[in-house]
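Each structure below is given as structure tokens.
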Structure 1
Amino acid sequence: MTTYDSNYAYTMATQLAQYDTQYSYTRLDRNKTNYTAQQTALNSLSSALSTFQTKLSSLNSVSGSILQNKATLSSEGYATADVTSKAQAGSYQFFVKQLASKDQVALQSLPASGSLQIGQPGNAEATGFTVDLADAAYQTDGTLDLSKLAADINAQAKTNKLGVSATLVRSGGVTNLVLTSEKTGVAQKISLSLDGADEATTAASLGSKQLSAAQDAIVYLGADEASGIALTNSSNTYDNIIDGVSLTFSKAHASGEAPLSIDIAQDNDGTKAKVQEFVDAYNALAGELKKLTASGSEDAKRGALAGDGTVRSIKGMIDNMIRKGVTVDGQQVSLVSLGISNTREGTLTLDSARLEKTLSSNPGALDALFKGDGGTDKGILGGLLDRETGLAKYTSSVNGILKNRKDSIADSLKRVEKERERVDTQYDNLYQRYLKQYTNLVTIMSQMEQTSGLYFT
């Protein structure tokens, strides 16, 4: 005799409800997997393009250049050089008479009273101010508190755009109030007057000690002070002292000492490194695109963006840009003529010898091709970075094509989840219906067994 119980009804209801909704769940799972894979792939693509753009922007910066120059200094310790592509090859001599310095004075015996006027006459933006040394705000237990005084001087200096800072220096139980100009140069000299007295009288009253005098840097272009041209500057950094060359001096020459010689020349190694940065950035992106669009095989997984039209469009735009050529001094220049060629794997490779040969015969070709003419021709870098026709058309976080694609996929995933909720409800309804039917069936079968038992026992 067969025995039917409630577990039979539960089992049958579950199996039948699963059977009726299995196709829908399978379809939803498949769609979710596909959408998620596309979403992940698009995020990877966006990240790769962003990295590529960042490198292009660095190479295309206003102050930067693909073509590199270098400065060779005859002696160490006297100066450092910053050289741009605008620098012309040549040799120069510099004799450093004196370095620019800040004004710094220590006040060793401040009186307990009096009006101290602090100014900076050479600073056109600054306004002098006065502190009352007897002011209670500066007193602690009836004694002048230098900490409070220094804090107020710093606050008033900031308000009055006075380039002066006040600090306390302690030694052997003695505290000195030290005033220092923020910048170097003779115009930064600090003026002090106690109760309107002259400089000498004030210095005596305050116990002033000059730690460093404000002065300009004086450098002679040439072999020495007698034969050179004096170049005066408030800072030790001489910006664009020679076209494309900035020098920061750090040591003065002694009388009769040999001058500093500086040779400006083309830096082929530095230039090749810049070109290699572009090649490496392109290859990194090409590798990511290849992985995302792989057609798949028995041994390799198919890429989530295989056959994707957007990726084809991006790759086509990039390839068109890097195939462009320009004419420089009558010569046709392209990446190939610079030694950059395509490999069978879809990457770029650099022939250093060929690049060096082009740099030797036509050094302006490199920046002309990569950075354009500064006008309508934006060069390869500018073209790739163009907001309307370049990579930004795809990567813009506002209305880029990839953003729209990702938004669309996000919407599709939301629809999948809503559809799953509908199928879940359908499953619950089917389960309840089948459970009711089979529960009734179990009840009927149990009753029939009981009835038959009355006649056959």
Structure 2
Amino acid sequence: MAVTAVLLAFLGVLLSILYYWSQYKFDYWKKRNVPHLQPTPLFGNYKEYILMKKFLTEVVNGICEKFPKEPYIGAFMGTEPALIVKDPDYIKLILTKDFYYFNSREIAEHSHKEVLGRNIFFTSGDNWKILRQNVTPLFSSAKMKKMFYLIEECSDNLDKVLFDLSKEPSVEVRALMGRFTMDCIGSCVFGVKTNTMKLDESNNPFVEIARKIFEVSNARGFKVISRVIWPSIFYNLGFQAFPSEVPKFFSKLLTNVFEQRQYKNSGRHDFVDLVLGLRAEKVLTGDSISNIKGDKKKTTLEVNHDLLCSQCVLFFAAGFDTSATTLSFMLFEMAKNPEIQKRVLEEVDGYFLKYNKLSYECVSETPLLDACINETLRLYPLIGVLTRELIEDYKLPSGVLLNKGMRIHIPVQHIQRNPEHFPDPDVFRPERFMGDEKRKC
């Protein structure tokens, strides 16, 4: 009993210290005269996100709606201050003119602690700059055009599946688009046939690894949120964002593909060929991130297997899920708007009547289809809240001083559904991205 009493007393003291410490930190925005909501002890303004009751986008949107006229809003993510920036002019400063100060993403300083964190999505600073300069050319129009035949082959597979599914009363389109984009990514990135277009998905290794990457469970949700809120504690306790099977799967896959090609260019023009080109460099050279401020420094990054593996995992995870989600939402909106669907079909049929084949240039001759994709991304952005982190102290044009390490949240979905920017924001109207209207977007 005595031991229990001591433990309870210790716990009470600890919680009291944490409470008063958090209350002390919660004066941050008040001292700077920045509009903000009253935070909850320990949870700040993100309680429903931390407790997994709402998505991050929903929480940030809710905060923005309470301050409709403010260019930015102070908030607390747990006990740490975060600035939600709504004004387009401030956002331009963050993402372009003053990008140097905001080049880091949340928890980017911990990205080296995981194999899968060493890619352009998670890194920052010089490593991000080098990867961007060396990886971005892989997505040039010329290189994408050379890979188009691979997409065409996957589209033929989809066409056959659609023919069989046409006999069904309904189709679960999200799963179908996921299988299609996974087929494309497998072919374009790894040069392998995933066989995901077969109706029987059981024991398909690509389907299984995708499920592990995008697993939805309370345990996984808690890990993701803990990593964002308390990254130092998360990694010091030995946790990893992804199951160990994920890096092992892609490392083995990449090694097998490299060996099959004898570490030489295969002529397929897929991403493995391009990654082999990076491997041959052994060391990547690029500009330092500080060059944005006028410096003229060069910096290097060693190319090793883990680095290449991380890039390929990014291509797989980002390319497969994001494309499938966007296609699914677009088909959903077209189903709700049969007139738009009819016009898109007429446009695509007209293209085939004219050329009798699919080509890389078809995008430029199907403006309505292109506008539908853009309108889908407006309504359903792939990232609802864009996150950044200050690498140095920074003063806003308004005079507010932000400290190094400050989290910056840009509410993408809120902005794109703001009637001030897009009239009738909840209406699917692809004409916003056509003709004269396109220049306003």
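All of the numbers you see were taken from the coordinates with simple rules; none came from a lab. Only a predicted model underlies this, so the values are computations on that prediction, with no experimental measurement involved. Cβ atoms are built from the backbone, for glycine too; each structure is taken alone.
Observations, loosely collected:
- When distance in nm of label points 7 Å out along Cα→Cβ at positions 65 and 233 is calculated for each of structures 1, 2, structure 2 comes out greatest.
- Label whose coordinates, when semi-axes √(5λ) of the Cα gyration tensor in Å, for residues 185-368 alone is calculated, return 34, 25, 21 (choices 1, 2): 2
- Value 19, calculated as relative contact order in percent (Cα under 8 Å, 6 or more apart), assigned to which of 1, 2: 2
- When Cα Rg over 2.2 N^0.38 Å is computed for each of 1, 2, the largest belongs to: 1
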